[in-house]
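> Presented below are the structures under discussion, each in the form of structure tokens.
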Structure P
Amino acid sequence: MIEGAAVAAVDAAGTEHLHGHLVISGGRIAAVGGGPTPRGAVPPGARRVDGSGCLLTPGFVNTHHHLSQWLTRGMAADSELFGWLTELYPWWAAITAELEHAAALGALSALAASGCTTTMDHQYVFPAGTGDLLAAEVEAAARVGVRFHPSRGSMDLGRSAGGLPPDEVVEDTDAALAATEEAISRFHDGSPGAMVRVAVAPCSPFSVTRELMIGAAELARRRGVRLHTHLAETADEDAYCKERYGCTPAEYAESLGWLGDDVWVAHGVHLTPAAQVKLGATRTGVAHCPSSNGRLGSGIAPVPELLASGAPVGLGVDGSASNESGELWPEVRGALLAARARAGAAALGTRDVLRMATMTGARCLGREDEIGSLEPGKLADVALWRLDTVAHAGIADPVAALTLGARPPLALLLVGGRAVVEDDQLVRVGSDVVAREVVTAVRRLAEHRAVAAR
């Protein structure tokens, strides 16, 4: 039971309380409201948490990431996307399952420390002989304690066939589809409250053939899982699609059956007004990644227009090699500032961006019935932010303090009612342990890369 905190429920009504309570039982929210907890609403033996000076929100939902990139942060620091990818593909080709686990552990720890309770991952490099990369990620997510939506990515359009990636990091089309179906069978849990769900995620228009895109969509819909890909990230991608396919990236996606309410795409920076309307009409989701788009000089996504069209827009960290902080909270503030820099102060509000980080992020992942808001019956994925330190003292509006101020300390982060972060410290795995594993993995990756380059 948490009492005395401000509450931003992020429900359909936008319910907020300056002083409220939250009761959790059996891993789900049993009660939420203003004032003290009603008598009889507290389960026997419940832990009581004083939320005075804090803000309760739903846990954040990360809608786009590449966990393995935690080991290649800081590289190609001044490059745009295509040059950045060209430099980093050989490094990613050298990552083994052991190294993938360490990378995922580092990236997931950073996400949890910034208020994230649910994240996806988009792993799309699967060179032969590297081990079970997805299993390594799933194990890391269990160690940290976050809810996890790994997507089985793929690339089958190598450089020799006109794609961007080198041939040694792409797969055979049929083999990629078979491995994707196997990943669904092994890891996807469609039951209520699931900790792991799998999506199908061929990488991008410049690294995947038409055949794989169509086959992936057919597979996902046959197995009842969601679809994800990169789309309209850069001007280079736009030019590539026009030259190779004779249309824009969004038009290409539509021709392949890749728009719909079971699809969410990453970035959407270079979407035409017609494409924005089309995504809204089809309820295709978008993962907005402002820090990565800024780091790679890709541009600013038309978020206000997409939201106005009806498209669900969530937030994404993107890979840690293009967003070295690896935290989700900066994307909340970054999305707000980027939208206003592009389209004026009225373009996006503080409540809008909090909803993107929670409820619409949950909608992108198909979990809006279970997470994303503080409502009775939903999973107890909850963040309790301290707003009584000097960084936020005196800010009367707690939502403005969270979205416009410095990142607040986390008093408590719960996933299914279980503590993942407490007093701004990871609970289930020590940050010192994570740091040691990451440092060792970075050194081993460099050794593997040196051997491969000989």
Structure Q
Amino acid sequence: MGIWGAFFVAAACGVVLLGGTVAGQTSPEERLGLAERAFEQADFQRTVELVESLLGDARWRRAAFRFKMLSLARLGKTAEGIEVYDQFVGKREDEGLLRELAVQSILPFRADMREQVRGAAYSALKEIPSDEVVPYFQDGLSDGSGMIRVLVAEGIGKFPAGRQSESFRGALRDQAGLVRVTVLKALGQWGDSETIPLIGPLLKDEQRVVQVAAAAALYRLGQMEHWQTVESATSVPEGYERGAALRMLGEIGDPKGLPFLEQGLRDKQPSIRAAAAASLGKLGSAEGVPFLIKALADPVPAVRSVAAVTLGKLKAERAVSPLMKALQDRNMGVRAAAVAGLLQLSSPFSVVAGTVRELMGQQNPGLRSSVAKALGHGRARDVVGPLLLLLNDPVPKPRISAARSLGRVGGRELVPRLKTLMNDQNEAVRATAAGAIARILSLPPKAG
């Protein structure tokens, strides 16, 4: 077995063969080493047991408390982990420890049986601007849900280390076409010509939407001859394929796609008109603004909503007046989208304040969630107050949206309030709050 094999077997049995001593007689340094190895091996309960006797030792206290709180978090005992953290730091926050606790508390939810909770966990990890989260995404590429795998691929694809990983590139063979499309989009955006041999075979994929995504990625990588594949797909009879092609035009970002997106805004299918509107935002061309303003009068609310948000993304000042008119739209969802558009355009909060109050008072939790998302586009001094109120919503969905928005607009002063949300009764809320804390503490403090 060897000395290290005997060592670990003995450790698992509660006895450590070091100079004839038992575990209770080992040195603190040795016990801490055992705890570290147990943590690395995901034996979190054993880690807690090993560090318990070190919590009162001044020399090892910080390390012992750290291992205990992180192990409790990994066991899904978030409240107990926070209690241990508070016991150690007292009234003054320790940003490094709290950030670690927040990240680790998200991880158990990746294995939850409920797709919604797993989705919340990976969405929370996506909020953290650090490539340290890349390994935490890896298991998700084998998740049984295709939509979760799409979410995971989006998260990994944000980071160079993730895009270079074998598991991410291996997802080009995923059984779900949308996962393959997501990976292709990331590789095209990355711009590394060495990925061309990986992308080329997917031009013959069994699904046309994957073929179009591969052509778009290769076009972005300098192979201009593949433009025709994308262009042709914008006029195929199958609506899903037309919509996919229009979305790819947005990913490509070439202004010569503008006429096809304009045509897409006149398509008979609302989903395709919405895809065209969203792609105009990614295209980033001011020439698309008049078409989007016209789309604010589309008969379908979903299309009007996408147009409103997209106008904000384009920073189209001439859209302010039409968006203010959209605040009176007969559909409440469109009003929420108009709030998002106007906040992105840095309009005074007073312009949207009345609509925000109205939406916050709606009985439909989806509308309250929509206004929470919209507030995430505003300035902290304007939107923190309403978002904090939405954290008290009786339904999880608005609390989730409010927590995510606070993570995007808020500063360190919001961390204590978000920390209390990590004890929420709803797992998806807890994961989102943890992601918001980790995001805030990953960024430098805001000036002023």
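Taken together, the values in this text are just the output of simple stated rules run on the coordinates, not laboratory data. It should be emphasised that the depicted structure is a prediction, and the values quoted were computed from it without experimental measurement. Cβ atoms are built from the backbone, for glycine too; each structure is taken alone.
> With distance in nm of label points 7 Å out along Cα→Cβ at positions 93 and 397 coming out at 5.1, pick the structure among P, Q it was computed from.
Comparing all candidates, it corresponds to P.
> On to the next question. Name the one structure among P, Q that helix-only ellipticity at 222 nm (-39500 (n - 2.57) for each DSSP H run of 4 or more, over all residues; to 500) of -19000 was derived from.
Q
> I have 1, 9, 17, 17, 16, 13, 10, 6, 4, 3, 2, 1, 0 for P(r) over Cα pairs in 5 Å bins from 0, in percent, for residues 85-252 alone, calculated from one of the structures P, Q. Which structure is it?
The correct label is Q.
> Can you rank P, Q by volume of the Cα convex hull per residue in Å³, for residues 229-332 alone and just name the one with the largest value?
Numbers: P: 90; Q: 79.
Between P, Q, the highest calculated value is found for P.
> 3.3 is what came out when distance in nm of label points 7 Å out along Cα→Cβ at positions 101 and 237 was calculated for one structure; which of P, Q is it?
Computed on structure P.
> Please state which of the structures P, Q yields 0.96 when Rg/Rh (Cα atoms, Kirkwood Rh) is computed from it.
P
> Also, quick follow-up: Thinking only about mean count of other Cβ atoms within 10 Å over residues 125-132, which of P, Q has the largest value?
Q
> Thinking of P, Q, which structure, once distance in nm of label points 7 Å out along Cα→Cβ at positions 421 and 437 is computed, gives back 1.8?
Clearly, the read-out refers to P.
> One of P, Q was used to compute distance in nm of label points 7 Å out along Cα→Cβ at positions 53 and 429, and the result was 3.1. Which label is that?
Numbers: P: 3.1; Q: 4.1.
Traced to structure P.
> So, one more: Can you tell which of P, Q yields 21 when relative contact order in percent (Cα under 8 Å, 6 or more apart) is derived from it? Intermediate values should be presented prior to the final figure.
Numbers: P: 21; Q: 10.
Among P, Q, the structure yielding 21 for relative contact order in percent (Cα under 8 Å, 6 or more apart) is P.
> Comparing mean count of other Cβ atoms within 10 Å over residues 77-84 across P, Q, which is largest?
Evaluating mean count of other Cβ atoms within 10 Å over residues 77-84 on every structure, the highest lands on Q.
> Another one. A value of 11.2 was derived for mean count of other Cβ atoms within 10 Å over residues 37-44; which structure in P, Q was it taken from? Walk me through the intermediate numbers first.
On the way: P: 11.2; Q: 16.1.
Structure of origin is P.
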